[in-house]
Structure formats: C-alpha cells, structure tokens
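Just so you know, all these numbers are worked out from the coordinates, no wet-lab data involved. For clarity, every value in this text was computed on a predicted model and none was experimentally measured. Cβ atoms are built from the backbone, for glycine too; each structure is taken alone.
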Structure P
C-alpha cells in the first residue's frame, strides 16, 4: 500500500517533478559543457566557474519554485478535488500520509542535486579533462550543498504547512506566500509606520534589521557566494523546518475535511486571518501612497483611514468571517 501511495503522490505532482528533472539537466549537464568550453579562456578564479556547476545555486533557486508547486499539488489540489476524503478512508494513519508527502519532497530535493553533482563531476573529468578538486574544496562544496538543501526544504515545508491549513489550491498558495514573505511584510510595515507615519529616523529600525537578514530562507541562497556568516540564518531555518513540519503533521490530522474547498479548513481562525491581512495590506498600500506624495505624513494616515475598510471588506468576502 505504501508503494501505491508513493506512486499516487508522484503522479499528482508529476509535472513539477518533470520540470525539476529538466532543470537539473540544464543546470548540471549544460553547465558542465559551458565550463569545459570556457575553462581555458576564463581569467578569473577557476573555483568561481566550477563550484556553481557542481553545487548549482540556479537549481536551488528555480527548484524552490517547483517544489512549492509540488507541495500545492499533493495537498491543496487533493483537498480541492475531494480526493483527500478517499485517502483518509484508507486503513492508514493520517499522520503517515502527511509524512509520506513530506518525505517524497525531501527525497527529491536530495536526489537531484546528488545525482547532478556526480554527473557534472564525470563530465568535467571525463570529457573536459578537468579535475574539479584541483580547484575547489570538498568542504566548501559540502557546506554549499547543505545550505541549498536547507533553503529548498524550508520553502517546501512552508508551503506544505500552508496546505495543512488551507482548503484548496488558492488558499494554500496565498497562505504559503504570506508565510514566506511575512518577515519582509513586517519589516516594511514597521518601516512605513515609523519613518512616514511617525517621522522617526530610519536608524530606529536597527533593532528589526534581523527580519531582513536572518528570519528568511533567502539569505541561504543569495548570501552564500559572498561567504558571509550564515550561522544565524542556518539555525533559524533549521528551527523553522522542524517547527513547521511538526505543526503541519498535527494540523493535518485535526483538519475538518468536510470543509474542503474553503479558504481554510479551520473556520475559527478566519477572523484572525482577515484582520492580519487587512492590517498588512492597509499599511503597505498607504506606504506606497506616502512615498508617491513625498512622505507626506498627513496623506499617509489619510490613506490608512481610507483603505482600512475596503481591505477588510475584501478579505471578509474572500475568506468568510464565519464558515
């Protein structure tokens, strides 16, 4: 039965998995041929040319999008179509179903880069006559591999966690994006209120700069090449993956399946979501208006007052105050 469930989930997300395969071919296969063609003419540090092929940041970056889509297809689409009711009728624990979904995603994120590494190494060594380890450190490659893997796993865990709350594809997509960019939304909201609304100096925000540099998966992808200290970001993302995975397994069990197709399967949290979405939307839209009006403090608060009710009404209609 477990083999059938694995095949079922792979079939549900076959096109993002197929896209991941094509992405791996371009990132590792064609990237290796590019290195071979340009190796003798490259005037920079050889490691800068070889390292991104053996452990590809482009695969990690675009792969994060595809693995998020995979999470949506194996959970949100499943719920939206009602197929989850059939799965939950099987003589198998619902927590096991959740861990099968999570495990498939993690195995995919491990398998493709590992296979891609060996393929690139064989191409460079066998066709190009280039021994990569004459130019790059195995320890650096291993660290980059772990960082990129953690980045993709964090993205996958965020969207899978969002799926345990959402009742369909749209709800999972919106909640996943909100959770993914929550730190940025919070930072720019605090920035707009303090600098435009309260006319405080931007140095006032130094205490919340960690929202941009630590509490996000993105430093793992964009700051690796400059060799900054990623320890805080790595620890944050390890904790994030652990917490979201455990919480997701708990919520998946407790979801109200008769509410499939709704924005969430937990109607009691709808008022909270509506208020939170309305606050962020109002503040950020008002910030745009405040910037256009040369940071006019009066127009900023006027925009907040005018936008508050339309934002609240829109989210209440979309989500539903009581479902």
Structure Q
C-alpha cells in the first residue's frame, strides 16, 4: 500500500423544503441535502428515467459550509463535475456499506481523485471496525478494473468504525450512526446542525415488529428522514431477505418517530417516471410531507412548510 493511502481504524408544486435551482442561496447555518444518485442496484438511462434520474447512490450533505458525501455510486461523477471548483482539500466520504452500487463510482470522482493535493477520507462502519481499504483494493484492481486505487494521484485515507459509534471530526462536528438490517450490514447516519436533524436510512430491510425500537429512537423528531423504498409491497413479498424496504414502512417509521418529512431513495432500476409519480401520489395521500427523491434536487432541511399538500420544486440544471 502506498504511504499516501492509509488504513485507519477507530472511529401542485410547493417549495417548502426544496430550493428551485442549484444557485439558490442558503444560510451558513442551514442543513442542506442534494441528491446526486437515487437508484439502487444498477444505473439506468432512457426516456422513461428522466424525471427521477438513473444514477446509483450519492448524497451531498452540507452543515452550513461543511461538506459530507454519502456513498460513491455512479452519482459521485456528476457531483464532482458540478462542484469541481469548490471542493475542499479534505473530503469526508461516508459509506453506508460497500456493495457495488455504492462504491463503483469512486475512481470517476475526477476532480478529487486526480488532484495530488486532495485527501479523501473514507469511513466504513459495517465491517465490525475494519476499514474499506482491503475491499476497495479487491474491487479496483485487474482483472475487475484496469488500475489499482494506488495509481490515483489523490491521498486516500481509510477509517474503520463500528456502526453505532458516533463519528467525531477534528473541527468538532459529530455524526451519529446506527447499524441497519441489510446483507453484510449497512450504516444509517444522523446529522444535526442549526437546530435541524437529518437521518439517512439506507440500505435497510424492515423488521417484524416494525418500527424497530432502536431505529425509532435514532430518527425521532427528525426534520427529514431519507429512507430506502426500493420495492412496492407486491414486489417485497417476492424479495424478502434482499435487504430493502417499501415506502409504506418508511411512512410508518416517520410517523411513529414524529418526523416532519420523508424522502424515498434507492429506487428500483425498473421503476419508470410514470410508476414513481403514481407511487408518490399514493404516498402523499397518506403522508403529505413525503416525496420520492429526484437527482439534483436540493433540500433545505427543516424549511417552513407553506402548503398542506407539498410536492416538489426540482433542481434540473446540469
């Protein structure tokens, strides 16, 4: 391993919660979220996948000006290109877990990985304290990938922790974590900033009984819960054990936890825009402050609701 790549262990449409475009201003005290990849399993493309997008998971979270990135699916490519001029020199990349749809985009995070002065800190919490170095080394090496990560000019520093432990950063920021029910495990993250709370809960399969007591406390009183709703109820009965959930279980969790809003991600790669719009309408009939995430959509977490039946203001610029 290169000395620059360290493996460390330890720790009607309303705008009530969205910003209309990527140039909309938010205060330094805001907690904001932008979706760069919302699909699960595989990327998709074509005329039936325009509105919601086709990239696999990548979320941009900013606590004021403080950046966190969750997952390195194919969405991390457009995230990097869009933020090429403003990325910090040290980037914190938090993995939910290391399945391919959450890691395959890492070498294509070009503004960061091609910069010899940049450090990317990865955090992995689903391997009982082990970091991501060994797993990523197997993935990104011949014959599966043409080059090893050590070829990249950037510095990669890998940190392992056990899900359930808080992550504490040198600037005093804390991110809480929880282990989720998924094959080989997954990590949920909770961000608190400016009096607002954001919980990202993916990938997860709901338990019986539901909601899980520990998860309920983890997301209690959240301003926004981001939840894995990959399957319809009809699909889930054929896919039990695959590690994913439904929007109905997301609503049950959010309502039981007194969460103010719910966003559904990890969308099934076969679900078209038309299908997802129908699902969203059904979901909003039960929980008006809920929506299915779209790529490039920006959310100002906890912004005041101005409509009793909110829908979405989308950021669709390239």
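Among candidates P, Q, the computation of distance in nm of label points 7 Å out along Cα→Cβ at positions 96 and 192 that gave 4.8 used structure P.
Look at volume of the Cα convex hull per residue in Å³, for residues 144-247 alone for each of P, Q: the largest one is in Q. Largest in FRET efficiency 1/(1 + (r/R0)^6) of positions 40 and 184 (r between Cβ atoms, R0 = 25 Å, to 0.05) among the labelled structures P, Q is structure Q. Match the computed value -22500 of helix-only ellipticity at 222 nm (-39500 (n - 2.57) for each DSSP H run of 4 or more, over all residues; to 500) to one of the structures P, Q, and report its label. The read-out comes from structure P.
Which one of P, Q has Cα Rg over 2.2 N^0.38 Å, as calculated from the coordinates, equal to 0.93? Structure Q accounts for this read-out.
Looking at mean count of other Cβ atoms within 10 Å over residues 56-63 for structures P, Q, the greatest value goes to Q.
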